[in-house]
Structure I
Amino acid sequence: MALWLNVTIIVALLCNTVWAQSARPTSNAELAKYLGADRERVLYDGAKKEGKLLWYTSLSSYKEVAKVFESKYPGVTVEFYRAPATSLATRILSESSARRYLADAIETTPGALMLLRDNKLLLPYNSPHLADYPEGSKEKAPGGLFYTAVDRESYPGIGYNRNAIREADVPKNFDDLLKPTLKGKIGISGEEIGIRVIGAMLKTKGEGYIKRLATQEIKLYSLPALGLNELIASGEVPLTFTAVDSNIRMAAARGAPVTWLPFDLIPANAGSVAALASAPHPHATMLFIDFLIGPDGQRLLGEKLGYGGARKDIGFKRWYPEQGMSSYDYAQTLERWHKTLQEIARK
């Protein structure tokens, strides 16, 4: 009897092992949520058979990211298409309408991803690395999955030229921007980064503060943050509250007399990564996403390329303005903030 029982247990264990080995994920949806201990091996084996993935991105350092990934996973090639976020969304929507499913993964800013999400073109996924990501940096999908995860961040704040602004006049928070000594010395970007900062001001200080800020004779520039950064470095614009931390660091490394400081609430300028629902190369897609949000990708983006990361304690309060909104609501909100931005500044 004991011998028969032992044999039965052994057979049952063998059957369970065979079942576990054969119950590998195959469909896009299964791969996207698979968290088995052999996840990396399953994804890499499948990715080598697929041979490549097509990555749509607005990231400027895309070639370097692709090179490091290909070095880590020989046999898997990253093909890429780079364009501004709105162009990427338009392209994917157009391809989907024509039933041409080309892209596998997309990495870009939230507005474009929200539009794709609302059109049901994103594949909800999971990753063992997402346990390290705080709320707000990963957008929830049904079934405990996620539509997107933040892989890179930059931070708008106070940027000033030390030769043009006295130390005693340097603003440390939103209220300090109202100092009489700063009147006529502030320039800001009229692009989306400026709009989002206005949103942070409204959330933190309210409409009354905005009306007082409008008396500071702020000059509006039709420039992105990087273009305005050059005017800060030259001293043509003494101070801005739409300076990106990494831009100021680069200018300082070149010897420019510039400094960056955070303020009360930082609307993080984030880039997030998502999988396309009809990704032709699902193993390579999920392997690539794991790379971007995992330790290797985060070291590359942070230490070498100068981006902030959602997993880091950055020492100030950050905010994801689009969190929880539909693409329509976000567009409407940006439009309201844009109107406010124009009202407080002069061209």
Structure II
Amino acid sequence: MDRFDRWLIVPLLLVLTAASLIPLIESDTWWIRYLDYPRLQFAILLAVLIILHLVLGSLRRVTNWIVTALAGVALASHVYYLYPYVLPVEKPAKNIASCPEESRFTLLIANVKKANQDSKTLFEILRNADPDLFLAMETDAWWDREIDSLNDRLPHRAQYIPRQAEAYGMHLLSRYPLSDTQIRFRFDEHTPAINTRVSLPSGEAIDLHGLHPHPPLYWSQSTLPRDAELLATALEIRNNDRPAIVAGDFNTTAWESVFRRTLRIGNLLDPRVGRGLYPTYDAHNPVIAWPLDHVIFQHGMGLVRFERMPEFGSDHYPVLAELCYQPELADRQATPALNNDDLDQAQTTIERAEVQK
């Protein structure tokens, strides 16, 4: 048993420990940032291997205790990042029991995956959910034709249909009027962002920012375009007069440093905190389960419900958020406090992304 521990368990513990601690390095290289994704999987494996190591290994060896201590530090780092999503902590985004109909609205977001052509299943989900706003990402000309069938239900639209095969389209459909709409390519010519104002039946207006930063295509790719897109949006809405929603496939987990900085700068609430992971990728592989699709919002809005919807052929699950516009909620909901270096770090990231563009 000791040999099994020495030649299998100990090497695995050392590899997992290294993979767990490398993401603590401040880097915008994708292979390093990608190691942020499987924190839950790493934590489970580390916990199992530490127990086996203690049971099967010789505790008289100093090296065994060193390996156990290092693995324990790695496991503790995962617990630190994951506990808001796996433990029943206080929910910053408060549940709203009742909301006037004219102030209530529902947003459904879905990365359709360009290669997927199962629009029938997706539109059945949409008909059952009956959202007021529908944000579809990775759309193309084929999806544009299919989405036309939703015009009667959701008559107002903002869209970008890519001409290049490597580009990603985006469609926003709304039951309510849209204004001041912009399709922007801030840091990446292949991935659009939709920024628009939504007029609610109550007469109030909210800002909606639909984002889908470019996903990683190779290990050495930089995360700068993704990071800058999120941080620039947070800076834009930070002192806005209207409450804002930022939604889409961010290609970042809820515990990544750039996501948490986005929340702090933008005065944004993450509905997952205190409620669960709600993994949205990969819909076809439960072992790879990461929350990459987000609906985050400022504290002038309350949460009625937040759900992961059924899969429809894409590698992402859709996400549904029902929100209530109530400005008085700002006094009851605490957004994360700004760190001293957040604004400077955000500006540096944006400037570097503009140079790299």
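Nothing in this text is a laboratory measurement; each read-out follows from the coordinates by a stated rule. Please read all numbers here as calculations on a predicted model, not as lab measurements. Cβ atoms are built from the backbone, for glycine too; each structure is taken alone.
Where is mean count of other Cβ atoms within 10 Å over residues 132-139 largest, in which of I, II?
II
Out of I, II, which has the highest value for relative contact order in percent (Cα under 8 Å, 6 or more apart)?
I
Using distance in nm of label points 7 Å out along Cα→Cβ at positions 124 and 148 as the calculated read-out, with 1.7 as its value, let me know the right label among I, II.
I
Given a value of -13000 for helix-only ellipticity at 222 nm (-39500 (n - 2.57) for each DSSP H run of 4 or more, over all residues; to 500), point me to the structure among I, II it was derived from.
Going through each structure in turn, the value belongs to I.
Identify which of structures I, II gives the largest calculated value of percent of Cα pairs over 37 Å apart.
Once percent of Cα pairs over 37 Å apart is worked out for each structure, I has the highest.
1.41 is what came out when Cα Rg over 2.2 N^0.38 Å, for residues 188-291 alone was calculated for one structure; which of I, II is it?
Derived from the structure labelled I.
Which structure, out of I, II, was Rg/Rh (Cα atoms, Kirkwood Rh), for residues 44-115 alone calculated from, if the result is 1.31?
Computed on structure II.
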